[in-house]
Structure P
Amino acid sequence: MNEPYNQAQNERARSSLRASFVGLAVNACLALSKIIAGSISGSVSILADGINNLADTGSVLISWLSMYLARKPGDKNHPFGHGRMEYIGSLAIAVLIIYVGIDLIKSSLDAILRPQAPTFSWWVAGLTALSIPAKLFLYRYYKKHGRAYNMTTLLAAAQDSINDVVISLAVLSGLFASHFLNLLVDGWLGLLVSVFILISGFKLIRDMMNALIGGQPDRELGNKILRILARYPEITGTHDFVLHDYGPGRSMASIHAEVDADSQLIEIHDVVDQAEQDIMQELGLSITIHMDPTLPSDAPGQEVKSKLKAFLASRTPPLSLHDFRLVPGRRIIKLIFDVSVPVDYQAEGLIKEIETFARSLDPRYQCVIQIDRDYFNENIEQS
């Protein structure tokens with residue numbers, strides 16, 4: 001890795017450490033004050049809110065530990081590093097959130113079945129209200145640093161913080177409703193808070209499982225790579241673009257770059273090398289670029305190639321071809337090419353349809369077709 005990339009990773013680590021200390025201090029203070037307030041007042045919703053903040057404190061520790069482990073360099077068993085530890089850390093936070101939600105449901109149901117008015121005092125209400133600006137501060141802080149350094153654990157903590165704002169507002173409303181309106185809604189509000197916590201936990205699990213299993217590639221990052229490659233007029237097109245995610249800020253990519261077949265090999269190789277270096281320098285991403293020579297417009301078979309491209313482009317969704325070659329023979333003419341289709345495209349029967357169309361142009365045409373799954377929809381014309 002180059003020096004700018006290492007500096008970015010070091011700054012990312014320092015930012016995560018600062019965020020962890022800030023979150024740990026705020027959440028620990030809120031948890032202690034709310035648990036004391038909930039125990040004295042007998043309010044299950046305040047106590048539930050305090051336990052939720054205690055879980056947030058544990059989440060901060062898990063977040064810091066996962067980001068620390070994610071910084072470990074690659075080794076024999078993990079050659080691409082340990083970046084996905086951040087996803088595992090976020091998953092652990094989600095499990096902790098769900099555990100807290102289930103435990104609070106039990107307490108809330110007990111309060112609903114045996115309702116009691118919580119003891120009201122202004123200092124209890126004040127402590128509950130104080131958590132709202134504190135959590136709003138954490139939300140903005142986590143979100144700012146999470147977006148700046150692409151840290152999923154901080155973005156997860158930001159979402160949890162805004163959830164806590166809603167929870168505290170509900171708890172405070174219940175406290176005032178019980179005291180001023182004599183409405184015993186403490187248990188019901190605790191149940192509402194619990195359901196809210198569970199939903200956020202399951203959403204976080206869904207997002208992190210998607211990242212661990214392998215979801216849709218980062219479109220923004222992919223577009224940045226394509227824009228860098230577009231700076232080079234020698235690269236006339238791209239295909240077979242694959243973007244691998246090994247954790248936040250730890251992606252690798254491979255792509256086929258189309259170049260003029262008549263170009264000087266050494267010169268075009270230098271261009272591709274420079275493109276790889278630019279992508280590493282600007283994005284901190286290792287990419288392997290494979291050169292695919294394309295034949296000039298007057299080469300044999302370009303007319304039939306154009307007709308095949310038009311046939312594929314007319315389909316829904318539009319398809320494209322690349323790596324086209326025409327191999328003439330005494331009795332047959334081979335058309336060899338790849339067809340790019342979306343990942344979820346049902347390709348059954350596609351090859352037969354293309355072969356039928358090709359034979360309608362010339363009965364001697366025999367197609368040799370490779371179906372390529374387009375893991376990153378480039379939305380650019382293929383050559």
Structure Q
Amino acid sequence: MNSGLKNIAILGSTGSIGRSTLEVVQACAERFRVVGITGHSNLELLAQQTAEFEPAVVVVSDQSQINNLQLSDFSRTKVLSGQEGIVELVTRDDVDIVVSAIVGSAGLRGTWAAIEAGKTIALANKETLVTAGPLVMQLASDCGVSILPVDSEHSAIFQAMCAGRETEIARVVLTASGGPFRNHTLEQLENVTVQEALAHPTWDMGPKITVDSATMMNKALEIIEARWLFGLSIDKIDVVVHPQSIVHSMVEFCDGSVLAQMSPPDMKLPIQYALSYPQRWEGPAAKLDLSKTFKCDFIPPDYERFPALLLGREVAERGGTCGAVLNAANESAVAGFLHGRLEFTQIVSACRDVLNHHDYDPNPDLERVIELDRWAREEILRWKP
């Protein structure tokens with residue numbers, strides 16, 4: 001085996017981030033070996049990925065799915081299931097980097113186990129830090145583990161921060177596309193359909209995160225993620241609407257200099273940077289063509305039409321169990337919207353109600369976080385406007 005290869009495990013290989021990660025691997029084949037991949041419901045794609053990349057381990061969500069996974073050669077691939085299978089994968093001695101790309105809080109346990117095992121984390125699963133940010137960052141510090149951001153906004157901040165010292169940072173500015181409804185009135189937002197919410201103007205993402213973008217809850221979660229990932233106080237984190245999605249975020253330093261990371265909206269770039277860090281390589285991501293005229297608009301967010309942003313700031317400031325409750329409530333509420341049980345504008349309202357009456361704990365342990373995650377999901381199912 002080439003000792004120069006980076007051995008990676010991809011949690012959530014059949015999702016949008018997982019697929020893009022494998023595109024990066026394919027384009028940089030001489031640099032990577034895929035040790036393991038995991039999937040949820042798209043077993044056909046998981047089988048195709050297994051045939052192409054020949055991982056040593058494949059993990060499915062449930063034991064019952066194993067018989068439905070059509071592999072051409074089971075002798076070359078170990079098939080595991082559930083959280084136990086994910087833990088076995090990420091703790092293997094031959095795994096160097098774990099790409100955490102499972103959507104939602106389901107990605108927390110696997111990421112936690114990978115940190116405990118001393119693996120470098122390429123973090124696409126923002127919910128891990130939203131749910132248990134202080135616990136995860138402390139564990140990473142204790143284990144000497146690097147957590148490298150894959151979210152385009154946090155990758156941009158991470159890159160721009162390299163231009164100065166932490167004490168020189170005045171603020172970071174997360175950019176938001178504004179989603180498909182950035183120009184809608186409150187009345188129009190009340191009548192949004194599922195089909196309209198899933199039609200994002202810029203990014204190609206899964207349904208949950210696409211709805212989050214439409215409500216701007218994704219930006220609320222990113223505020224919380226930035227709070228813990230970079231150790232910033234909430235007064236140093238701002239949001240601006242940037243419909244073109246060319247500037248992915250900015251860092252303002254104490255002397256007034258503002259550094260922005262720019263590129264076309266293509267997740268392969270932040271994925272590759274997390275995998276190649278601290279180096280930069282040629283790769284498959286789209287390049288910005290500066291020979292063509294383009295514009296960059298920056299618009300202050302409207303907190304009245306998109307109240308999720310205020311909710312995110314409040315949760316980031318208060319900490320404790322608030323992040324776990326907000327994240328779980330939102331996942332459940334988005335599912336309710338996608339299945340026709342909740343209206344679009346009720347997603348954030350339901351989340352706020354559940355958050356306001358939960359049993360707040362300023363210093364929870366991991367089990368308490370997981371317990372409140374379950375509680376908040378059930379509360380959303382019981383919620384009535």
Structure R
Amino acid sequence: MQNKYLGITPPMGWNSWNTFTHAINEELIKETADAMVASGLKDAGYEYVVIDDCWSLRQRGQNGELVADPEKFPHGMKAVADYVHSKGLKFGMYSCDGTHTCAGYPGSFEHEFQDAATFASWGVDYLKYDNCYKPAHMDGEMLYKRMSLALRNCGRDILFSACNWGHDDVWSWIQGSGAQLFRSTGDIVDSWESIKNLALSQMNKTAYSGPFCHNDIDMLVVGMYGGSNDEYIGGKLGGCTDVEYRTHFSLWAIMNSPLMIGCDIRKMSEATKATLTNPDVIAINQDIECRGPYVVPGNDPAAIFSLVKPMSDGSLAIGMFNLGDKKAQVNLPFWDMGIPAAAGVGLEITDCWSHENEGRFTERYAASIEPHDCKLLRAKVSLG
């Protein structure tokens with residue numbers, strides 16, 4: 001690897017699966033790269049354009065190599081990568097640790113070094129590596145270590161996304177595998193219940209994420225509004241409100257999850273764009289230390305809680321969440337953040353969504369929060 005900082009902070013980009021599933025082609029990827037630049041997403045920090053499953057032929061080539069579907073990608077994958085690179089972006093692809101991908105295309109099992117070399121020759125910068133059709137006698141830990149080693153010796157820096165869904169006790173070995181991020185959950189769908197359940201499933205896992213190895217809570221559904229060509233991802237579910245998408249983005253940001261957009265960014269609403277490009281929220285996610293937040297429970301820990309993340313500049317990022325269905329008072333005693341009342345220390349608080357300075361607070365901060373909503377704050381220590 002040439003870039004010793006590869007994956008130091010959570011990657012940001014776009015992935016084709018949530019909206020388009022199998023319906024991908026060269027034109028879509030080029031238009032998405034164009035939109036990432038024109039919409040301001042690139043300037044906000046998003047850099048990866050990732051093709052998910054269904055990009056290849058059903059059979060390998062005569063030398064055992066992966067072959068891009070010539071109907072979907074008539075100019076080949078290197079031409080697509082070159083186009084993405086010409087926009088100042090990075091190009092990502094997909095494979096699987098099993099004999100087949102989740103959609104039934106050739107997987108990389110026992111072709112790891114060959115496939116890594118192929119991806120490198122195409123100019124790939126990011127590999128999402130799924131967990132379907134894994135041989136029963138193989139454990140995921142070994143297979144992810146195998147592909148990681150292949151990527152690290154392919155002659156090109158390729159960010160490795162280990163998508164193993166939280167199986168095989170991934171938290172106990174993923175740091176040593178060499179992967180820069182790891183999927184710790186099942187698949188997200190475009191519904192509030194999915195967002196809520198995935199977030200709550202990771203409340204006791206935040207300490208396992210850090211620089212160069214990030215806990216991936218799955219791709220974002222912000223801005224989809226039910227607009228997937230797969231009814232089980234979005235069509236039947238109807239999507240979420242803008243408030244729920246904002247809470248979703250806040251949760252993923254403060255929990256250091258990669259920020260991989262799943263909507264059709266060629267048709268983003270202004271509300272979606274405002275959520276995805278908020279610089280104060282992105283700054284929390286991209287803080288160089290990538291410290292996992294700790295939980296300060298509310299009176300209903302399954303729905304009302306705060307997350308507190310120490311930032312590299314000495315400030316605190318604070319997320320106050322009401323995942324319940326009724327308006328709630330969320331209280332945050334400063335004692336729970338290491339600030340004793342007798343110390344005379346306060347917090348100067350700024351709201352990351354309204355960008356308003358709310359002033360100096362001592363001993364506690366409280367907010368009345370609507371259902372499915374949140375407050376995301378940046379708090380600077382004030383010594384009197």
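Computing helix-only ellipticity at 222 nm (-39500 (n - 2.57) for each DSSP H run of 4 or more, over all residues; to 500) gives -21500 for which of P, Q, R?
Going through each structure in turn, the value belongs to P.
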Rg and Dmax of the Cα atoms in Å from the coordinates reads 29.1, 97; which among P, Q, R: P
Work out which structure the value 0.95 belongs to, where FRET efficiency 1/(1 + (r/R0)^6) of positions 106 and 346 (r between Cβ atoms, R0 = 41 Å, to 0.05) was derived from one of P, Q, R. Q
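All of the numbers you see were taken from the coordinates with simple rules; none came from a lab. Bear in mind the structure is a predicted one, so any value in this text is a computation, not a measurement. Cβ atoms are built from the backbone, for glycine too; each structure is taken alone.
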